[in-house]
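Values quoted throughout were computed directly from the atomic coordinates according to the rules given, and no laboratory measurement underlies them. Small disclaimer: the values here were computed from a predicted structure and weren't measured. Cβ atoms are built from the backbone, for glycine too; each structure is taken alone.
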Structure I
Amino acid sequence: MAVVQFMVSLDLSVVNVALPEIGAGLGFSEVGLTWVIHAYALTFGGLLLLGGKIADRYGQRRMLMIGLPLFGLASLLGGFAQDPGQLVAARAVQGVGAAALAPAALALLASTFPGGKERVKAFGVWSAMNAAGGALGVLIGGLLTEYAGWEWVMFVNAPIVALALALAWRGVAADRIAARRGAPDVLGAVLATAGMTLLVFGIVRTDQHAWTSSTTVTTLAIAVALLVAFVLVERRTTRDPMIRLGLFTNRSVAGANAWTFLLGGATASAFYFVSLYLQRVLGSGPAEAGLQFLPFAFGVVIGSVLAVKLGYRFPARTLLIVGGTVTALGFLWLSQISADGSFAVDVLGPSIVTSVGIGLGLAPAVSLATVGVAPHEAGSASGLLNATRQIGCSLGLAALGTIAHHRTGDVATAEALNDGYALGMSIIVGILAVGILIVFTVLPRTGPAAAAAPAEQDNRDLLPDRD
């Protein structure tokens, strides 16, 4: 499951550094090039809730074994693309595969380790790989683009898929599907998928259509209307609902999703600002900028190890508050970047502080989002968490990117760019402060994470025997 999440996280950032080479190689227009990113975000974010529900209904391992080959095939087709349309289509299919993979993988992790020290350790490993995938994606993308060609940012997924398939085939037991709970909620599935897709679509296109434009306002209004209709349908349906609304009365689920939404927006924006600061202000090349993200990746691993150690002694809520505070302090430090600065002075120290804080708080948040959830709803809860994070990433990046651009203005000097990125970092600190307040007020006071109440059924016996 850690390998799967590493790959999904990797693909959210590995392509970004290669965009200039992709545009030149395939003849993309300036607007068309953005769809290399948007196509993946659109299908991934739009289908996450549906992917989680299908995993619950028809089997999490089955969804995993379908999603992995689909993701791998789409990656190969993308690498062999000869025109813009082929690459955008391949990225869209990648997003479909990721929407099948991510909820199923997290649900399998949650149901296999329902409580105790094993859960703390498992989610620590998962969170380290998740964050490392995003950070290393910048490095891997830069190195592959500079020394092998942009095609390899797509081809690189093939060996990871092969490894994940081999591990899943050997290490994940056959599905034990619970009794079906009524006919599928087709109307709810259509409303949720359409609403989520339109919401992501409206957000990611704000780089072309302003937030106040009729196009954006209309798109987002229709998306909200569809999602409101989805909630109304879920309240009244006699079928097996897409998401049981009672999940939101679980304070752990509600608080963890709210925190993840805000953290997703903060981290996605920070990756964007720091990458541009390194390349457009400090003058680093793609490969050099990727190498400069390595301390961040190591910091996340250190924070995740600390989360495991401290999770045996302190409540997850406490770890989230401490991790969030450390992360906010790191971003506050990053907001002091200067146009005549350097990597060693302006980026290295704050990136380590920030990454340790993220690693410290990531695993407890993901664990809380699924703790106490019945096995037959683990996929839905996992899909909800992944959707929350994806929407947070898209919305945060679009909003803060717009604010930074307005501060920069049309004169893209190093000083102007620096002012825009610094402003974005300052706003991130405020976003995290709101998140810490939510954690403090919403999440229940519990004992150490290792002693958290297990889910309805302990599924550790589903692990295959090792004779």
Structure II
Amino acid sequence: MEDVLKELQPVEVFQYFAQLSKIPRGSGNEKAVSDYLVGFAKEHGLAYVQDEAWNVVIKKPATPGYEKSPALVLQGHMDMVCEKNMDEAHDFMKDPLKLRIVDDMIYATGTTLGADNGIALAMGLAILASNEYPHPALELLCTTSEETGMNGAIALDPRHIEGRTLINIDSEEEGTLLVSCAGGITAKTTIPATWETPTPELKAYRIQLRGLKGGHSGMEIDKGRGNANKLMGRILMALLTETECRLVSLSGGSKHNAIPREADAVILVKPEAQKPVEQTLHTYGEMFAAELRTADANVRVDFEVLSALPVQVLSQEATQNVITYLYLLINGVISMSMDIKGLVESSLNLGVVAVGNDSIDFITSVRSSVRSLRNELYNQIVTTAKLNGGSVVAEAGYPEWAYNPDSKIRTVFESVYEKMYGKKPHITAIHAGLECGLFSEKFTQLDAISFGPNLYDVHTPNEHMSISSVQRMWQYLLEVLKSVK
């Protein structure tokens, strides 16, 4: 595979990013990249720890003059969200990413780029591989399964980390320093499925929602983008209300923390209902196009009559329960912060819907910077599920990261940024989960901050990263390391 990044500066950063892009590293499939990091440590004679969760910690001594400075932890996660376009023949379990450059941006072809959070690892490795940059003792902490519940951070033994100042490189906007984040719960709702044999006179329709942008359910939840699962719920509820509709299959989204871009359903209706069903589908296509003309201008509702009748269909009761739950479940921005202007305080994202043999499963990402509100939203999901014959379990949870008014590392980041760029950085919180929250609970008296280069459309096949922003943030990081004494 051609190395399209070979001419980019700084060479060391982009070459490590290119190497990481060759290694399949979706959440839960990190052993290969974890072993790659261990190989790097061995090659450079650096101490390392690889634990049972495949987390890797690589340690490098301080450069001359920094021996008495407190150790710093550089941190990022090695897993990536694996999303691709429907027509892209890419196997995330074995295929390397196909990188391409368009002007100032790096993309992958038809898939997510993995800059979230491969760029953190690339920067960390570039620093550890060099002897020309001054810095205190460093610990590069590379965690696993961040995107599916921060399982690596949860499993990490705090005894493996000595530093109590942490620089998280998992932010996506240059010039913005994150000092607080939301906590979250992943809620899995299960509604029992009862299957029946359909009568032969029924007609089958496949309904597809396409053309939505999707995006990160924390970063883009306030952009007004359509959630394919919820839009499908509106269509199905309209059909269920207007005619006798039976559900055969339902699917949408693949990640709880990504706003679903596509959803599919197969329904059965009586022959005499075909004309009103098609009119309703046309109407909702036009309605969604009007509602989302700014945020999701390319949304469309496609449908077709299937030539073959499915062999099984959900019972009337199961159909009613599934569609009612999908329709009623609250979604999107729930509350805004009264402390930080423009910050989403609480939200829900119905990221995944899937029909199995025995159940229909719904996976929702619950986020809030207020723990009691996070728990309240989870309880609302539980109540809605119970009303429709379902049950809910919390599959994963992570704590919020509280603001530290006495942060020393924030002061360093602020002063270095102002010195380099002649202006103050934007200091704010984020409505997304960062591992800083877990680390703040796991390590006593942790002083943490998060920064990073400009990334766009993360968690979607349109994910891209600014080359010039990486260059600037690389120099910024080097100056911060030089200034910490």
Structure III
Amino acid sequence: MRIDSRTSPRRHLRRRLAASVLTAALGAGLLGGCAEDSEDPGAEDSGGKGGTVVSVGVFGVFGYKQAGLYDEYEKLNPGVTIKENSTERNEDYYPALLNHLTAGSGLSDIQAVEVDNINELATLQADKFVDLGKAPGVEKGDWLDWKWDQAATESGSTIGLGTDIGPMGICYRKDLFKKAGLPTDRDEVGELWAGDWSKYVDTGEDYMKNAPEGTAFMDGAAGLYNGSVSSYAKKNYTAGGKLIYKDSEAVNESWDLAMRAVEGKMTGKLKQFDKAWDQAYANGTFASVICPPWMLGYIKEKAGDKAEDKWDVAPAPKPANWGGSFLTVPEKAKNKEEAIKLATWLTAPQQQAKLFQKQASFPSSSTALELPEVKDAKHAYFGDAPIGKIFSDAARGIPTAVLGPKDGLIKQTFTDVGILQVEQQGKSPEEGWDAAVKKIDDVVED
């Protein structure tokens, strides 16, 4: 299957937070724009002709409506109508979800949950969600093990069924690599940094020796930090829930790599998803970016037709994940049984494959990865890169992460506070680290 790029990307995958921001314009549709919030998601529970309205709460664009999956389900289940309630940004959606859970009202029948929030719910509020692991038709083996485990509770229940994931690759400009004297063939490029994120920085040093005027090797150090830290199983917490980020090998080594990139002037000093980042794609001022599948559409949208076939995709140094979400069913859902049926259908392998075809939402289902529409997928804009194989191989190698309640906040503070202070404000690495640690310690309890 050849993917061209539609008009908006998926998801979910940075922390669907970024996705929601980026969404509105992507061309291969993962995370998308926004819809209007519902004043009362659970208020309407019956159709005009005695049917049932199942409400689905999401953030950004999950793509189910756009891919025609809601329409398909309604045709298969006469009498059921699906009403989607979408909030643009997860930072608005998730606090509201917590408030509704506390109140026990105002909940949609299905509530999407972003990966950086799922552990907090599985740890602290598992009793407020249906155990979807016991739902009819659900087979644990249909999901990648590490994805399934993210929504598991200590008691063994499963509060959410995985939707998409964000296995990382490296997107790079073949024309800029060539001018800098680097190989351009994706297999050769992948070999430059295979197995070690520090080799990616080594390649950056080589690039900068002969860099085309006005270009940097990578967009910004935050992307490098995110890629590196996400390739470790243990980052910010121990399996017992102890906060260890200050002494974590993953955090410290990833921070050092990011600082090495900044000090080596390898970065464009760009904050991802800002207007300057978008413009840099259009102007071709950086040569590589760490990219999950959902970012491909974003790149196509921002770089434009003039850059078609100048970009390509190679495997990342190590398997790592950026983003992804889950569908949950609250115990207080007004149409709980119908919601369970819909959630299991939407996340089944066949529907995950359809969503990938139409919205570029990469499946978390190991079964879906074997379907031809996924495993044989190529992306026309990126020189027919075999994205199905590249990202499927990465997905299977992603470690089962030790998650904690504030993983997302910790990572975002290092990237958006610590790294940006060094990269854009000229602070020292020590000052950037201290600023990030202070902010984390102010809001995260050990």
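The value 0.90 for FRET efficiency 1/(1 + (r/R0)^6) of positions 62 and 270 (r between Cβ atoms, R0 = 41 Å, to 0.05) was derived from one model only; which of I, II, III is it? Answer for the origin of the read-out: III. Quick check on the output: 138 is volume of the Cα convex hull per residue in Å³, for residues 166-293 alone, derived from one of I, II, III. Which one produced it? So the calculation was done on II. Each of the structures I, II, III was assessed by mean projected area of the Cα convex hull in nm²; the largest value belongs to II. When semi-axes √(5λ) of the Cα gyration tensor in Å, for residues 142-213 alone is calculated, the result is 46, 20, 10; to which of the structures I, II, III does this value belong? Of the structures listed, the value fits II.
Suppose distance in nm of label points 7 Å out along Cα→Cβ at positions 102 and 310 works out to 5.0; of I, II, III, which structure was it derived from? Source structure: III. When helix-only ellipticity at 222 nm (-39500 (n - 2.57) for each DSSP H run of 4 or more, over all residues; to 500) is computed across structures I, II, III, the figure -12000 traces back to III.
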